[in-house]
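Some structures to go through are shown next.
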Structure 1
Amino acid sequence: MSDQTNERKIEHIRVIEQDPETDRQGAYFDRIRLTHRALPEVSLAEIDPSVEFLGKRLSFPLLISSMTGGDHELVRHINKNLALAAEACQVAMGVGSQRVMFSSEAAKESFSLRPFAPSVPLFANIGAVQLNCGVGYEDVMRAVDVLQADALYLHLNPLQEAVQPEGDTNFAGLSAAIQRFSNA
């Protein structure tokens, strides 16, 4: 799992970089149609899209979510830049699956992001299926600690796990495993 998981993270990035079908010129804002309001009857200074979330103020409710992580300079660079962007924009950020750090000690560095995003909510991330594959409460808490996370999410992605060669596909009893974990 260790080398395969780490290499898969890089493979995901390379596929997008090299895929000629990936739309890099999209100007999707041109599809948005706004209703013209010449007299909006509101003061722009009174509009505040900010929200408080997990005891922290966000400029607006946005989450940069589940991108990558692992033992490679490219993923460390990506995660650091995403954390810097989250901090600059004052939005929340969730990291990619941290299971790679259980098999590669060096992968932890790509998840040590609190110095780059000191004031925004950070979310740790483990695949729920990992609870059926030997990942325990202590492991998950280590993932939370490395990130200095404000919260944790257990991602559910059975289709992705089923189609990747090294995917973990024991989804049996997963609801009960999540319940046990949440009660720990």
Structure 2
Amino acid sequence: MAIIFASLGATVVLWDINEEDNMETCRLAKEKGGVQVFAYKCDCSNRQEIYRVADQVKKEVGDVTILINNAGIVVGKLFLDIPDEMVEKSFLVNVLSHFWTYKAFLPAMIKANHGHLVCISSVAGLIGVSGLTEYSSTKFAAFGLTEALLFELKMINKSKINTTIVCPLFMNTGMFNGVTIK
């Protein structure tokens, strides 16, 4: 998505906890014609870091008009085999990061009555998937948050701020390696 947006002339801001992969995406986006591509290291499981990096982006790049929340992790084990700390980490990355990024960037969108929030959820956020209980739960939550926020924005008459919820099947990112479903 970053490469496509950059090739269309958009200013692109990339966040990732993995600096090396993030810099590679930045390089590829610039190579495809992106003039304004910025890469920041951010741990999306850390609320304070999200707010800090968001403030840095607003100072260095400006207001964000399209926010695509695509951070995600999966454990891929049976429910009773999932370590408690991984359940918590999944909710921090897959759900709470949406809350914090929305809170960081939505005020400027509301002020301008213009913007777009994109939630990358999952088919596993529409139907429960055995072996992915923590993932399905978080993707249901991200879907519900974004849908409820759309209704709230319409209620306060900010009709030019839209949301999109994307529910792909499992993407080939390596995240689901070893996960089997029936």
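Please treat every number below as a calculation from the coordinates, not as lab data. Because the structure is a prediction, the values reported are computed rather than measured. Cβ atoms are built from the backbone, for glycine too; each structure is taken alone.
Identify the structure, out of 1, 2, from whose coordinates distance in nm of label points 7 Å out along Cα→Cβ at positions 35 and 51 was calculated to give 3.6.
2
Computing semi-axes √(5λ) of the Cα gyration tensor in Å, for residues 59-154 alone gives 21, 15, 10 for which of 1, 2?
Working: 1: 21, 15, 10; 2: 29, 14, 9.
Of the structures listed, the value fits 1.
From 1, 2, which structure was Cα extents along the principal axes in Å = 45, 41, 29 calculated on?
The read-out was computed on structure 2.
Compare volume of the Cα convex hull per residue in Å³, for residues 3-74 alone across structures 1, 2 and report the one with the greatest value. Can you show the working numbers first?
Details: 1: 178; 2: 90.
Structure 1 gives the largest value of volume of the Cα convex hull per residue in Å³, for residues 3-74 alone among 1, 2.
If helix-only ellipticity at 222 nm (-39500 (n - 2.57) for each DSSP H run of 4 or more, over all residues; to 500) is computed to be -14000, which of 1, 2 is the source?
Working: 1: -10500; 2: -14000.
For helix-only ellipticity at 222 nm (-39500 (n - 2.57) for each DSSP H run of 4 or more, over all residues; to 500), the value -14000 is produced by structure 2.
As an exercise: mean count of other Cβ atoms within 10 Å over residues 83-90, calculated from one structure in 1, 2, equals 13.5. Which structure is it?
On the way: 1: 17.0; 2: 13.5.
Derived from the structure labelled 2.
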